[in-house]
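Listed after this line are the structures, all set down as structure tokens.
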Structure 1
Amino acid sequence: MKQKTDVPQGTLALMVLRTLDVLGPQHGYGIARRIEQISGDLLAVNQGTLYPVLLRLEQEGAVASDWGASENNRRARFYRLTQAGRKQLQAETRNWEQTTALVTRFFEVKAEDLQ
């Protein structure tokens, strides 16, 4: 059985934005399950961490929410990406790609490359 790890700090907001971009409006539980599913069940999304991130993203204008009925007919808040959220996702994606490319360089360097 795979052991789940917590989502690395600073990446949950990006994962939430990307999930909403790909899948459209989702309720919080659905967002958490999709992130876990996409990770191959290697990540565990803590509800106590997810909802403050959703609240912050909503206060920033990156997501908006409406009340609706979930798949099991329960009242749930559904979150959707806003235009500002799409711009934020693009900017954060660029930053993440630059950061990972930089770190990758350090793992690929050999002593003879530095001579």
Structure 2
Amino acid sequence: MIGIITYVSVIERTKEIGIMRSLGARKKDISRIFNAETILVGLTAGTLGVLLAYLLILPVNLVISNLIDIDGFSTLPISYSVLLILLSTSLTLISGLIPSRIASRKDPVIALRTE
């Protein structure tokens, strides 16, 4: 899904890519812009997911302890949280590599002509 969102972003920003390339931006620079965008999306999504999990641990533990008398049933160690955020970030980076490569290969003249 992140790859599709990044690809749509590339299509919508074709004129911007053409302008940057005509002003001297290298293919690497264009690719880095979209890679940074996908990294930020992955980092934000991973962080929000972990925060939501921490918020849901308390009510889940209360319900489980009332039903089957087990305390501390649901836990999420800090090391796993960091790993989950890193995993989310790396997966979104991988999914954004192809759209960023497509963006970097656009010809500036053709990109400026498109509407």
Structure 3
Amino acid sequence: MKNTNKYQFRAKLPLILRGLAVLGMFAAILVIGIGFYRARNNETFRMKGFPTQLSEDVVGVINGYERRETEDGIVKYFIKADKATTFDDEHQELENVFLQIYDEKDQDV
């Protein structure tokens, strides 16, 4: 009798798994449908074409500007300019620029 119950459960197992699979598919379709329903009124992102406005308020002027950027002791680049003007929105204008880029072995590229 004990073996019979075990075999009956084994015989019904494919039917149970098939039912769970169908329920899982319905749940997935329901979740996808809810997602589409909630997103129906979302507008796609469009960047507004406002004109660029850089500041004209000068914070500092440096004559003979030089900068060497290093990472872990390895030089990444060297930049040199005759004049560097910094504005209050933190953008810079450089005049007569020299730029030198290095690779991982600290050699000029």
Consider the structures 1, 2, 3: one of them gives 1.2 for distance in nm of label points 7 Å out along Cα→Cβ at positions 5 and 37 as calculated from the coordinates. Say which.
2
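Given a value of -12500 for helix-only ellipticity at 222 nm (-39500 (n - 2.57) for each DSSP H run of 4 or more, over all residues; to 500), point me to the structure among 1, 2, 3 it was derived from. Provide the component values of the computation, followed by the final result.
Numbers: 1: -18000; 2: -28000; 3: -12500.
Source structure: 3.
Suppose relative contact order in percent (Cα under 8 Å, 6 or more apart) works out to 27; of 1, 2, 3, which structure was it derived from?
Numbers: 1: 27; 2: 54; 3: 17.
Source structure: 1.
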Using Cα extents along the principal axes in Å as the calculated read-out, with 69, 26, 17 as its value, let me know the right label among 1, 2, 3.
2
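Computed from the coordinates by the stated procedures, all read-outs in this text should not be read as laboratory data. Please read these numbers as outputs of a predicted model, since none were measured by experiment. Cβ atoms are built from the backbone, for glycine too; each structure is taken alone.
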